[in-house]
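Values quoted throughout were computed directly from the atomic coordinates according to the rules given, and no laboratory measurement underlies them. Because the structure is a prediction, the values reported are computed rather than measured. Cβ atoms are built from the backbone, for glycine too; each structure is taken alone.
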Structure I
């Protein structure tokens, strides 16, 4: 079963049986539930929803199904066409819309797609609102309008440019100083919309761009999750081109990873760390990341006399804690940067522009900057689940086994040892248990991960 229904939306593989995969029927059903939720929640005569999609192959099909479902509910649609997740998030409030839907399965392979649902602020729905949509979908409590009340569709292809303008207007983005440096950067857009918007942003900043996989045809040339094992081509090209660094984004451009000038991974965990270091040096304050993220952000925050807190995994949880702690910057260790100065959503464009400004102010290479930060190393693993496994019981057993350690059960089980930690949790988007570890060396992190993978397998009977 590869249809995953959660409070943040619906995600699944294309084709197959209704209810088991993301079929056209399922796309219509959940678009209907979202539109019905908006109609039930808002006392307005006419509703407006912004729609955008990434470049994956199934995008046009799901795009047409979702738009025309909303039209059938009497909802007007602003269609951004090929877009990015942060671009849609920026567009919703600028258009005074009542919500938004992003059609993307983010870092998942090409056979996946999803409906990611936004509120009128352009932010992901709360857990309570997401639960209501699932209830409406389950009951199929839809009421479509008559022919004289159908919604209208307005196309607006300008929003990637508008998004770029919003980023360049940020006070901490110094366009002139970046232009003066004449950087050269390699971009891996994984053949999705990042291959359009990231080079455009860089050209506005006077950067020489070397494009790799920037044709938005949806044929991902490698696994689209921006991890080291998937990025051999860009690591080599950065060195061959003698570039200042490389930029990698996922298909919907909310995750960001850098390749240092020596062809080594800067580390997706350190994307947020470096950008936060720059932002906090100019505007000191608090930070937030999720509990699967590196301790390095805590160290950098404390260096700037701020307070760091960790949330449960999930963008909506990070944003909620950022708001309650007045965090200056936050995000997730997967390369997702949330900078409230522009909007409460992970945004690779913001990360790129702030990092370039930071780099332009340093008399150092990207590799030298990376070496300045606390050295932590992570191992990220996963175990495939079967329907017979009681995951909650497995995690409860681990909690009891390590009861004498510093444990958090806010989100799965996180065990903090004196110099290392392990976080075990069910994925919200895939049928797996994730095992994240961090330690002072890569070998220690890998050994710790292998130990817990084996312990989990024994407990689960895999």
Structure II
């Protein structure tokens, strides 16, 4: 069983509605959450609501067969998939094709779609929206509608009647306007669930709202119409390493932006994952390699700088030529400083937070030099999303990647290389770099 919750655009309430549905259905089903597109924050709410790690499905990173393989991996021992879309149903990397869109995932998975509409001040015009969305691509099965931000019951019933009689599409629920169910935001979007106080309390409120506003039994019936996926699968990672290895993964309030599949690709390559906190732990675990993901180090720069024992041990790990891979927030942590606070100092540059976005888009990178996760000549897809930047006047290091779509860290270059350490603003998904886990594990063994 699976269903996609798609919007007519951004800010229609997809995350609160999707999370509320996930929580409500978890009372009866083992729910597997998914998020379309490159996103770490919305999935943090999904995970808290269901107890199952939310996974990303993205047609810019994944071929059709990889989308299906990733979906099947996530659905092992689960009852129903709730898939939250990204932006509007048809929004992708350009104005014509489906790549990167929720629609592309609906096609790959043959999944029915529930369209979420911000119905403020709309009645018959809501029917026009539904007609337009249904006619644009007949391959997309828009099987139902949820009306968000209705004024009252009378408004809901009038709009429901208009949509159902004009478009022959059923409306399975309507949610009355309530500012109390909105989510706090910051410069990279929503505040991650693990940082927000009383996140479970808010998720419970969303769940109760959903149970009182949406016909969940009907939603499940629609989800049951999706056919089983048994063919045309393409693995999202390769198994290259057979020797046991221990990989440390930084995971705490600061660093928590990871794709689940990246971690699983390491485990598939015989790695034992050792989680640790650069913020709170005094010592690195006994490990062979290190992976520091993204997050919000700019908000914790003082606390990170005060953990001098951890800073020294990571620097020594680097000087010992053992492999370290760092993405975005991890890159900032490996610089000389964040703002004026001293951090690991693998690279002699300052990282700072700016008042405007520095990069926000899908990227394409060409590998210029062999490194701990990829080989020269490879081309891979990723994404950038940051308000910070690294002040580089004259580079003192080689760069692993040439950025052909996107910005990078310096003059369309990225992937600072120093000894066996690699740091990049580009977020990587293993589906776009299937040898990622194997290469990192082999690098840790070869040291």
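Assorted remarks:
- Read-out mean count of other Cβ atoms within 10 Å over residues 95-102, computed value 17.9, structure in I, II: II
- Computed 1.00 for FRET efficiency 1/(1 + (r/R0)^6) of positions 231 and 255 (r between Cβ atoms, R0 = 30 Å, to 0.05) - originating structure among I, II: I
- Origin of the derived value 2.5 (distance in nm of label points 7 Å out along Cα→Cβ at positions 223 and 247; candidates I, II): I
- At a computed -12000 (helix-only ellipticity at 222 nm (-39500 (n - 2.57) for each DSSP H run of 4 or more, over all residues; to 500)), which of I, II: I
- In this comparison of I, II, the computed figure 4.6 for distance in nm of label points 7 Å out along Cα→Cβ at positions 79 and 383 is attributed to I.
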